[in-house]
1. For which of P, Q does helix-only ellipticity at 222 nm (-39500 (n - 2.57) for each DSSP H run of 4 or more, over all residues; to 500), calculated from the coordinates, equal -26000?
2. Have a look at P, Q and say which one yields 3.4 for distance in nm of label points 7 Å out along Cα→Cβ at positions 25 and 193, as calculated.
3. Out of P, Q, which structure matches 22 when relative contact order in percent (Cα under 8 Å, 6 or more apart) is calculated?
4. Given a computed value of 3.7 for distance in nm of label points 7 Å out along Cα→Cβ at positions 9 and 185, which structure among P, Q does it belong to?
5. So if we calculate distance in nm of label points 7 Å out along Cα→Cβ at positions 33 and 169 for every structure here (P, Q), which label has the highest result?
6. P, Q: which one has volume of the Cα convex hull per residue in Å³, as calculated, at 140?
7. Could you tell me which structure in P, Q was used to calculate distance in nm of label points 7 Å out along Cα→Cβ at positions 73 and 153 as 3.4?
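Every number in this text was worked out from the coordinates using simple rules, so none of it is lab data. For clarity, every value in this text was computed on a predicted model and none was experimentally measured. Cβ atoms are built from the backbone, for glycine too; each structure is taken alone.
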Structure P
Amino acid sequence: MNVETWIAFITTVSIFCIIPGPTVILAMSQAMVHGKKSVLPLVAGVLAGDLTAMSLSLLGLGAILAASSTLFLVLKWFGVGYLIYLGIKTFFAEVELTSSNKSTSNSSAFSLFRGAFLVTALNPKDIVFFVAFLPQFIEPAEAFLPQILILVVSFLSIVALNITFYTLFAGKLREQVQSYNARKWFNRFSGTALFGAGAITASIKNG
């Protein structure tokens, strides 16, 4: 893989990541509820989800999803349902006014990781996208494995920076506000945003 191809890949992925989708909305919404302490499990969940989606694409599931509208719909509506569930949970979450320096409990961290992972990994559009997107930057005359490793690591690095920025911003905003009523509205806004992410996912069509 030459440098020009890699730069084109980096540029395309950067533009793709800047545009907020369901995963970014989820991460920001959760960070607005739980603060900066949620950044690490959310970023880890998104990265694990993207790595899983790319792996499934490379294993051929993306091609199957592109050809099977039924399987595509099953995964899509699972994602929609999960986002709505998280939206309801966030909308009615209890307001926390404890110190932001308190570490996230293991159960809370795992819950944040699990939510980010499931929403990212089971987005059928992402799985199909990787099938159509990654091969465009593979040089057929060169060894496949080194190229795909470079693309995957580059993609995940950009995603990590992007999600970290969004979650840190949302978490910082939340932790600057100490009012009970303001944090209550943060929860309401975050829950509504997750409903919107569910609506975006529901609007996705196969092909």
Structure Q
Amino acid sequence: MAKTGRPRIFNRDKAVFDAMILFWQQGFESTSLSQLREVMGNISAGSFYTAFESKEKLFKEVIDLYTSTYGRVMLSLKDSSLDPSKAIELALRQSAKMQTDGSHPLGCLTVLSASTCSLDNMHIREMLKEQRKLVRSWMSSCIRRAVDQGKLSSSTDIAMLTTFFLSFLHGISIQARDGVPFDTINAAITQIMTIMDILSIKNSDF
């Protein structure tokens, strides 16, 4: 009589990580329940719902995991001990390095995974929008620190400059998915950051 092997122990943390990689690669809508169950070790539908309740709640856990791991590349924006310009530059370079790292899907999960979706899943798009708004607030606060420190004029259009940097940041996701290498994006960041020097020079003329 053949011996029965010990049942595989379900590792919930690993399951969420594997789901993150799948959502990152395919997006929310294109990732099916059967694919999620498969990467989790071919668990049953019942086991999936017992562990996560729904695909949407699993995705929320995935976003939380992403922001606490890969998304930490943006935390320099919150570091008030750094020169604001250096904090922005560091965030852009670290993000570019992460997004072009071939050890995981390319690009940024919060930018790419629900850029378009059906009306039934607009709440998923809004969830990711809130994550991006958080980074926007960090960027805006960082630029405001530069103003408060006298490194930028009090008349600086903070909303405009925030949008300028975030437009570039979000564009890195498309460039990374298209295979543009880190060195090329990194060189572009060097040029992008000259805007801070230009604004500083202009401010010194007044």
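1. Working: P: -26000; Q: -20500.
Going label by label, the one that fits is P.
2. Here the read-out was taken from Q.
3. Working: P: 47; Q: 22.
The value was obtained from structure Q.
4. Only structure Q yields this read-out.
5. Q
6. Q
7. On the way: P: 4.3; Q: 3.4.
Derived from Q, not from the others.
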